[in-house]
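Multiple structures are listed underneath, in structure tokens.
Throughout, read-outs are computed from the coordinates displayed, never taken from laboratory work. Note that the structure is predicted; figures quoted are calculated from it, not measured. Cβ atoms are built from the backbone, for glycine too; each structure is taken alone.
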Structure I
């Protein structure tokens with residue numbers, strides 16, 4: 001009998017931001033239901049958070065270890081199918097590893113782990129188990145991002161020559177971590193965030209988007225990271241020159257001290273025949289500039305778009321689709337793949353397009369190399 005895919009959540013309790021986003025996105029299509037959780041490292045807070053979400057008390061756990069052990073003992077018709085990990089970076093590896101070893105699929109927030117060693121260990125485990133692993137680089141879920149990707153894959157712009165991707169925010173323009181701001185506290189703490197600040201948090205999104213849309217891989221980089229707020233322990237601004245595996249050149253900057261900026265992720269990619277431009281804060285539009293004809297502005301749901309874009313469009317033209325819908329596209333595609341896995345069938349290829357553990361390893365390589373490049377006296381560092 002067809003049923004919803006059952007989710008258990010690690011993290012995302014009271015006061016958390018991203019946990020609520022994941023729950024809304026997972027629920028949007030009616031494919032997934034939250035059945036259990038270990039919502040905090042504080043068992044009492046976890047219980048209170050579970051009550052907030054109307055979960056039965058016996059399915060709210062004090063630790064992720066308890067949750068995975070007890071859920072694994074339940075009958076197949078009751079236990080969770082996968083876990084969603086929405087904790088700070090240093091708490092990604094443990095629950096992901098344990099879930100995979102106990103037969104559960106995984107959705108994990110980015111970056112995938114605390115360091116590259118952990119990421120590679122998960123990569124090996126995913127391949128060994130054959131389980132589904134999704135990484136929530138949510139910006140890949142937008143319809144016009146998929147349209148851009150397909151235009152390049154189909155050769156519409158010719159050979160890619162230049163990629164410019166930027167991600168400015170302004171929320172850390174002051175020493176916010178010195179207050180009670182929970183998000184600022186852990187994201188600027190090397191013990192919880194890892195070796196990078198802005199580059200680990202949002203620079204990985206920029207790196208992932210550049211490689212996803214272009215279909216290229218970063219080959220070399222030259223980075224300059226800075227700490228511009230007194231007392232901060234991790235980078236809050238960074239600029240990177242890039243070289244891709246086809247010889248294309250690129251520029252990436254990620255900044256959380258760009259005062260006045262909200263979440264202004266944008267990307268421009270130029271080929272031999274033209275260029276395209278996409279802005280996260282205006283996601284329904286894709287601007288295409290041609291070498292020999294007038295500029296076009298493509299819109300979600302309008303005209304002849306590629307099937308990959310249409311398959312991830314939810315609303316009629318003119319109705320804004322945004323952050324939650326893009327997030328939900330990842331969860332929906334993941335759910336379809338889990339359902340296919342359970343039935344022993346191959347999933348529809350259209351819905352296998354979501355970031356995986358391999359993208360997570362690329363992200364951790366990017367973090368480690370960009371930090372090493374910034375510290376190096378040499379000009380260029382191999383990726």
Structure II
């Protein structure tokens with residue numbers, strides 16, 4: 001008995017049938033790598049393109065939908081080679097990032113009182129890596145949900161005592177299907193990381209240490225502690241609820257509070273509606289290219305004025321070097337619920353700054369621990 005054929009590539013006739021089953025074709029041109037169709041707009045455009053793309057992917061093909069005056073330009077490629085990687089670099093970077101976070105914990109909190117030092121260092125490492133890792137896991141889950149192929153996370157080791165990690169990134173081997181999927185891919189990471197940051201902040205309140213005012217004065221004079229003049233609103237709330245502070249004593253902030261603060265900062269910066277940031281992908285799904293450009297430059301100015309000049313310069317550099325991510329279907333509109341969510345995301349970004357970044361002792365120029 002002969003084995004069944006394993007070639008799943010689509011013939012020209014198959015492609016023609018797939019396209020005409022979902023689109024009204026006005027003209028077609030043969031290209032070296034596929035077909036170029038001029039098609040009419042339709043109410044079911046988003047769904048029909050998604051169905052066509054899924055069918056083409058089975059045979060290794062792909063499609064792109066763009067505006068062309070009153071009509072639409074549908075490009076169909078019979079075969080696309082997506083990059084495949086079996087590199088061990090993601091694993092090496094993961095281990096290196098764990099090492100820099102743990103080293104940062106040892107150097108930064110070696111004298112932390114109230115818990116066995118190895119235990120608090122482990123909690124700090126797990127907490128901070130958990131924030132970054134969950135952020136990337138959110139992107140990975142959203143990619144899988146929308147059928148977008150993506151790499152394993154590339155964690156970026158940091159510099160202990162300065163910044164223990166520079167976050168992580170995931171490489172997408174193909175663009176998202178439409179604006180809905182672009183929006184979800186952008187928002188999924190920050191929301192997942194924010195959730196873990198809130199849990200870590202709670203842990204920070206529970207592991208804060210109380211010392212008598214006299215002991216704090218001695219340690220401050222010796223240089224092992226530094227008194228802070230203010231706290232951000234959220235940390236102050238968490239400490240008031242969960243940290244026990246008898247009369248005549250003072251609080252020493254937990255290393256977990258620092259980890260949570262970094263998580264809030266990463267989320268805040270990533271939600272900025274600037275090109276290449278997660279918030280930029282969200283904004284790009286909602287706004288026109290022209291308006292998105294204004295949002296990008298406004299974000300750069302805001303970051304610069306708020307004291308994050310290095311990040312502002314990095315985003316400015318990236319905006320010239322790397323174009324904004326575009327979905328394969330850049331014609332279909334974003335869903336109404338996601339448009340509403342975009343407004344809520346902008347409000348969340350402002351709230352994060354006001355409640356967790358503003359007056360945060362770790363980011364203040366006048367008071368640090």
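Thinking of I, II, which structure, once volume of the Cα convex hull per residue in Å³ is computed, gives back 144?
Of the options listed, only I reproduces it.
Quick check for you: by distance in nm of label points 7 Å out along Cα→Cβ at positions 173 and 253, which of I, II is greatest?
Top value of distance in nm of label points 7 Å out along Cα→Cβ at positions 173 and 253 goes to structure II.
Which structure, out of I, II, was helix-only ellipticity at 222 nm (-39500 (n - 2.57) for each DSSP H run of 4 or more, over all residues; to 500) derived from, given a value of -10000?
I
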